[in-house]
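*Asks:* Please go over the structures that come below.
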Structure 1
Amino acid sequence: MTGQFTRTEYLQLKKHLNELAYNYYVLDEPQIADAEYDQLYQRLLRIEQQQPDWVSPDSPSQRVADQPLSKFQQVKHAMPMLSLGNVFSADELVDFVERIGHLLLKSEQSYNDIEFSAEPKLDGLAVSLRYEKGHLVQAATRGDGAAGEDITANIKTIASIPLVLRGENHPDVFEVRGEVVMPRDGFKKYNQWALANEEKAFANPRNAAAGSLRQLDPRKTAQRPLAFYAYSVGVVEPDHDISSHSEVLDWVKSLGLPVNQLNRVVDGAAGCAEFYQLVGGLRPTLNFDIDGVVYKVNNLAWQEILGFVTKAPRWATAHKFPAEEATTVVEKIDVQVGRTGSITPVARLKAVDVGGVTVTNATLHNEDEVKRKDVRVGDTVFVRRAGDVIPEVVKVVESKRPPNTSTFQMPSNCPVCETKLVRVEGEAVLRCSAGLSCDAQLKEGIKHFASRKGMDIEGLGDKLVDQLVDAGLVKTPADLYNLSESQVAGLERMAQKSAQNLLTGIKVSKETTLARFVYSLGIREVGEATSLTLAEQLKTLDAIMQADDEVLQNLPDIGVVVAKKINSYFAEVNNQEVINQLLSVGINWPEIETADEESLLLQNKVVVLTGKLSIFTRADAKSKLQKLGAKVTSSVSNKTDYVLAGENAGSKLTKAQDLNIPVVNESWLQNLIVAES
């Protein structure tokens, strides 16, 4: 006994509180007043304080951990978290639906019968939740799609996310994907509290959600008003017997996870467009930020047939809302030097609110754009946040142009190091050719190197990078790893404790991944996706550095231009020296496992693609063949083992038939993929 409670009564109280939370957060049907819930919760805490051995992981009291983390650990997703393609107009929406119809159906009249699961596109942070035997065991951010950060302790603080799934008939392994957001009313209240307590206020709800989930101390996350909405599932074991995406969402909801109440099933392009208009009209009244809507083919079997294009599903797309615009005045035009030496003109603006964010700067892109738009100091201009993110000048209101304005002229020398600017033939961008000897490029290069997608050095912000470079303490990325506590503590606004924290963050960053290391080098045209491709396909840094154009162009999604950029980077002696310095200070990563080549179904086979493919894109088919061990070439010869032919195959098909080379189709490739898995 505990007071008047037996253990059975305690278990009933715990179950009752969890059920109240389900009704409140998932069904939006509160059963009791908040004050009454608080009384029940306090009673639970008193019992658990007296009987700690009764406490289990599914208790509402177990949401907030007592101790902060030292750093976030990396988590590899069991199934990649993919991004979405976009459409921006009614015509592009029709094209999207017709492409799907062409791949799935023979009659164009049937296109309007395709069912789509439509939902608002929430503007927050994508996460994956993993339940085992019904219990929440892991939560991770999307990261680069292949791996993210373990934020389990922080996710548990969100009251709408169940610690244990409802019911008893749930899978052994259940991964659900969704978006964490900060509701608008909670965002407003939090910022009011922050300002009153001299804390930093957030610029918008999306930043607030992302910043809250990246707190090392879960107790701070617990103070933030966050919400979660599920939108899909990942790995499910054993597999579920469900035929549509909308049924998946119903199932997710029945297990206790919130699903957005605006979700609908619609038919064809017309139904999608109607949903877009409906949600767009509701947008100002919603309690969460959205930047568009998402359409997904509802039939799961059709999703399997449609497959993927690079890192996005062919069966889904996001229909983005138009970027919000406002007018303001250009007070000054400066130029900025990027990490690759690019010179970007930037308009300094009279502060204006655009989509809930105060904008004071907007990009003018390059010399040609400045001339085309003829933006001048004193002009009234339209400003928008492109993709609801990057502010840009759209056009000048010429009727409001003041007299005696002058055309803006780009500088002939670098504004930082005075090196003469050059413009490579075929490019629109002026560049400073001084490399890391230009402080601006050094600063931006270090910032990129230390960024979250790169080496992820905790505590190394932009202002601190500027200080380190200005003080002459850092002249190459490797110099970061040789900093002393006294050097860092001597900088402005730094002290012994903050210096120790920074040096710890730098030391921790030495253990990374090959993909992150390649990304951190800042090779032009090589982002996180290409870095991941290089790492997964070539396995080692030496192999990446020694790969020639032909090898690189045979990798998924790497074309002629990117291959030349990669080769040019690694051919530079200075870049080789930078890499050697970084390796010498102890940066390392785990070896990437190589598949058993003898087990690959197409190992050492030469395959040629020809004709128009309907199930796969050319790049997707090439990638899948390579993963099966094949070498994909462009010409048919006696060395060719198979020719994979689509519609309207031409001379390659004829030559294959003349040489008696087996001709196969996309179904053959699909069967091999299934057999390999």
Structure 2
Amino acid sequence: MGARARSLTWTVALAGLAWTGAARAELRVSAAAVFGPTTPLQSNWAECAVRIDNEDAKPLKGTVELTSSSPYPVESKLTTRAPFAVGPGSVVTVRLPTRGFAGGGGPLDLRVVGDGGQELASSTVTVAGALSPMLVDLSDPPRLAGALRDVPVAVSYDPTGGALPRSHSSGKVAISTGSARTDPATGDPVLPDRAAGYASTTVVVMRTDQLARLKGMELDALSGFVLTGGTLALVVARPEDLRNATLDALVGGEVSSAPAPKQLATIAGIAPEEPGTTDGDPAPRRRFARPSTVLPSDDIAKSLAGFSGGNLRQTMFGASASYGMGEVHLLAFDPTQPPGVDDPWVRSRMVDLVQHAWDRRAYTVNEHAALMAPSNELRSVHKALDPNEGGRWAIVVAAVLLIAYSVVAGPVNFARAAKRGRPLRALWQLPIYSALVFLSVVVMGIAAKGWRGQARHLTFVEALPGMSRAGALRFRGFFTSDSRTLTVRATDLGSVLDEASEGRGQTGRSLLVDRDGVTLQGLATMPWETVVVREDGFANLGAGVSVVPQPGGDLTITNRSAHDLRAVLVVMPSSTPSKRVVHFFPRIKDGQSTKASEGKVVAFTPWATSSKGLTDYDVAPIKRDLEGESRGLASAWLAIGEATSAYADWWPDDVPVVLAQMDGGEGMTRDGGLRMDQDRVLIRLVGYGGVP
């Protein structure tokens, strides 16, 4: 190669490097957890927002990739991908759901890849908050988040079974706080697209003018958060916001202003402990003032507001209403700006609200997208979804066949040959017997396991009576007769899903996020193996199932779910465990209304044991009743009891609990390209609600 040719080659190479550098300089990428770096990511879902600024004169397309990984107990990795397109001089925000692992992990790895496969940018995203009650302040600026950060709060519910970080001196837990970035185009906060993005959040504080502007997936995500047990605290910013349709739906009717309850201003609070610093200390430590009992200042007392309408009831926070398993509070004060945010009484009320919201989730068995059970605690789920469990007969038959073969091919065969005077004849007959037995065992094995792949679903729905929509936990089992790579799409737009069998150490799976929802790709199966996918989503309940109290302590159960209810257990409320009564109904048809007292009284007393959950010991007395209505139903309930929170209370004593199976499942015929073999839906209703 001549000097001139070499010079031309270097010129082209340097020009290419300069172009690449210019391309990187013209693309600015920033990413963070939607609610900030203190968002916990410990075996729960979260959502990250990636902002892409295109300062080039040309449009840009590509893919954003976010990878969560953990080396313990085995290497596990999940990559979430989403396409993006940004015009010249424009900005786009891409939201990516991701999940943590039981063994923990480091920062999330972020890559932005161009349409041609070239890497445009890369960085890491820190999500390293500790599990604790979390308040998210969506006001701008988030003054309340700063005022309550690390303030101690006494909570009684511990979903970790003792691992919740508490202060050694007080036994209290520090409140963690978060906020959201503001979209420069609209001035609104950037919020999650899916309810799973709120999985680590306890209380969301926002203004009603922000709520009025919410729409689409952001609104669905927020309502899904409350529906599955979250708490939404609203500050009424404008009188016209009370006529907003979203607010009416959340509180169950039209809202109007009302005088503030006089007793609200007389409720004393404990001043939250304030942060302090030590002068000259390079690592400032918190110094706490001694808590004192306080009342609202005169300015706050005069400005307290009241509200009425819908399902609202007066509380120590203002007016509150239940929405699904969660609550909506219309605050009587404004804690987001002065003078409220600086008032000790207002702060104490917000600390009490965080405590109340955290502890009431003890009655939510399925915390949406939070604290997923490790694979070693899902054995009963795998058993309920594994077709191999129904093929145990083949093992027994094969054992009997082999015993018969050992007798016929050995002593009987040689005795017959000797009797006929041709002893060597037994030797050439022996391969024939062996081949027949071998073929028989193979045919039985294939018959027991199935010729083709199949899918099975076990879905658990938890709802407030009368609600038409509720959170759903789906376990989707996939059984194949050969090695395959499956693609599994989420059931609804707001769902998230991933493989539940972490112990298999799969690293090739990924989530694709597009306008149609989330799709799990690269799910590898082995021959005759069942792989289970967990999906956190939502389910429709028709017009709901009503549970209405009657005079004398009876209940009326009305089924409008568009499904018959099978093997219905109605657990009556009572403050005395020994006086609780359970009524059993073989079936409550769609459209049927019945009184609880008309059911058969059964011996079902799990609340009398030391455990608040649902165990084999609890189910044993009614196993025959359950299995008589639907084969495998008792095992299905035990599987759900094992897979959900071990520390939640299945049996609150002050409200009724209804357990049932919904006939017909969700109506799916295929999943992941496989034929649906079983589709079982179980429902738990807690409390009162609906119309007679």
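Please treat every number below as a calculation from the coordinates, not as lab data. Computed from a prediction, not measured in an experiment: that's the story for all the values here. Cβ atoms are built from the backbone, for glycine too; each structure is taken alone.
*Asks:* Computing helix-only ellipticity at 222 nm (-39500 (n - 2.57) for each DSSP H run of 4 or more, over all residues; to 500) gives -6500 for which of 1, 2? Walk me through the numbers before you get to the answer.
*Replies:* Values: 1: -10500; 2: -6500.
Label of the originating structure: 2.
*Asks:* Identify the structure, out of 1, 2, from whose coordinates distance in nm of label points 7 Å out along Cα→Cβ at positions 406 and 494 was calculated to give 6.1.
*Replies:* 2
*Asks:* In addition: Ranked by distance in nm of label points 7 Å out along Cα→Cβ at positions 350 and 558, which of 1, 2 sits at the highest value?
*Replies:* Values: 1: 5.1; 2: 4.2.
Comparing 1, 2 by distance in nm of label points 7 Å out along Cα→Cβ at positions 350 and 558, the maximum is at 1.
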